Structure 1
């Protein structure tokens, strides 16, 4: 029988497939095959441009070769896979994924006999793979992850401006603190997310590739053409792919650059997980109301409920993603001696970490689109905690030279509920100028938001 998504071992390819679809062009095995073809094609063309080699490729052939990766499709992927596992078109099974790409290219050369030997000339598989992986990480971040992150940041920024003056009780250690504004709190998260995205983009800009042979010494290249400056050739070639050049490597390109990307993405996810947790609490406290999607069931038994499932789903996926990203960052930076293959298996899971991240971004976005501030509840909470003006009171009294200001307010508010009337009785007995008494009497929790409204303008 034909098994559909319900039989997928991973929810990434089953339940969440519609969310992970944007990553298939950057993180699938087919995408990796396409990227390997791109590296091999561009390398072959670069060899043809060397005066030392007899290889010639006319413009038509170059165009046709580039079409192999520009127009790569499922049928092409199937052919490469057949070359690897079963054999195809006279080639026996390679049992080697990069060798299969080499034979695929040979099949598309106009003169395989004379041009074929130059495919993969002097290369080790890692020369191809390290470049292919970085091309995919680069495009996955720039084309799938970063736009989703930026969209959340923009939503937060827009909401921050809309609700810049909406007063809200802040809590530190879970306890009533001083008032803030809902917009200012969103602005803090938007700012953090923007900086985290900047660090991620900077890490991607620093991705670096190598092309130096089996032990990083250019030995095969040098043996064939000792007069060619292979270091300059390698640098030029790698940079033509949009990557920085790694000049010193073993067979393995040191993966500190990949680890930096994974760590930066984890930083993004930490900001969003923090947001998810706060939004969940705001919903729980009724600071935020939720609009249920059409047909959505909140609880299977309690019809009145609209559960904050989007933020919960995002939290779970972010946690899973960060676990994977931590593992990847730690693992890919080690390799026994000049290389072992353990990293090859691990790197095949980069897409899963990216996918869990992307699902989370979609869910956070969905959650933000459903919540609306409950201004009445926020104001009621402020009115129920008038003691939060205590900070302002003692600070004004300090200004007026009252050395017992802190203790005076502590005695009124610590461990007990104080009302505005209690404060005003205190104010009536103070030996202060009448203007100061009026200043104190004017204090209310809803108005004690400092520069919260103006701070929203700090967002770029």
Structure 2
């Protein structure tokens, strides 16, 4: 695997942004095309949906945008409105490393007047379907005379849908000096001729067939509105009683809100996101790993360092934008021969992502009726353990044996009541059976460790 950080043309701010998006290593199509795209070469690439092609051309075209010039510098043509919306969303995430990049989506089925008003101040990047883009060009509400990059995404589908004449008409209204990037899942003669017409002779040709293997776990997809998702999640956790579960959300606020709502229903939950201070993040991860929290509600970025060997369940509260990210999410369960499961809630506005995932996995999704989760009485999902935090870690020469000895010696607790022990530079953490945690805290404070009195607290939500 090749890391994005090896691309020296990218600024540190973009590398950091990619890391926040969960992108650390390039997919095969990204590794094969990005150096050439960044060098402003034309590229024609055969790549399936979910291969990471959107990030490949998105990172490249953003690198060539001059935000101080209020002219349209990049155009991405897509076969459908759903794909255009998806591409626009990914581009907006990729553009967070810089400021003042205007991205506009232009597709049919939306009022021309509203689009015309948005075009009054030229966007830096336009994403749209060929017919609607050509319509605006004819009306002169969109101008492409300063275009630097033209992207033809899923070019084979655009040809199948009869867009060839529109694509040629659009390209004719762009500078001959532009960079042209052509992505197609298949490579029939019609695509070859399109490439020959639109691209320079030295265009890089890349073909990848690699698709990440789906982990051998049970996947279920449940159609649910945004308002239905939380009660369905509570019902799911109540019924399935997973030993450990990660719920993936797309925003920090959702993590906090959902974790709070679960705890109110006696479902032990912890929130993990980028706004947590390092110490708090460390404590959340320790508590989840040692059984002091049954459910971890996390963003993709925050969960990157998560290493739970036997994760029983993964829940996608929202589908990931990128199928690769979805596969990475659910790959955290069912490891080491254990039986794992993944459940995804899908709202109506996420169906395009579901279809893209289906194409990526090359198999139909397993849809389950939401009604199956609404039956039966609710059961609490408490944590089996609680965590004691001891003031003093490696710097104080505290070792796991010291803590275990203090609790099983004079304190009188059985070894099977003591769980995982973690030592950090300044603190030590020990999991204790939830029913004994308060008593263990009292006894620990009454005793000594390394000949000194013990200062400790019980970590709570």
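Just so it is clear, none of the values below were taken in a lab; they were calculated from the coordinates. No experiment lies behind these values; they were computed from the predicted model shown. Cβ atoms are built from the backbone, for glycine too; each structure is taken alone.
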Matching -18500 (helix-only ellipticity at 222 nm (-39500 (n - 2.57) for each DSSP H run of 4 or more, over all residues; to 500), computed) against labels 1, 2 points to structure 1
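Taking mean count of other Cβ atoms within 10 Å over residues 185-192 for each of 1, 2, which is largest?
Numbers: 1: 22.4; 2: 14.1.
When mean count of other Cβ atoms within 10 Å over residues 185-192 is computed for each of 1, 2, structure 1 gives the biggest number.
Check the numbers for FRET efficiency 1/(1 + (r/R0)^6) of positions 265 and 377 (r between Cβ atoms, R0 = 35 Å, to 0.05) across 1, 2 and tell me which is largest.
Once FRET efficiency 1/(1 + (r/R0)^6) of positions 265 and 377 (r between Cβ atoms, R0 = 35 Å, to 0.05) is worked out for each structure, 2 has the highest.
Of structures 1, 2, which gives 26.3, 86 when Rg and Dmax of the Cα atoms in Å is computed from the coordinates?
Working: 1: 30.6, 103; 2: 26.3, 86.
It was calculated from structure 2.
Given 5.1 as the derived value for distance in nm of label points 7 Å out along Cα→Cβ at positions 201 and 433, which of the supplied structures 1, 2 does it correspond to? Mind dumping the intermediate values first?
Details: 1: 5.1; 2: 8.1.
Of the structures listed, the value fits 1.
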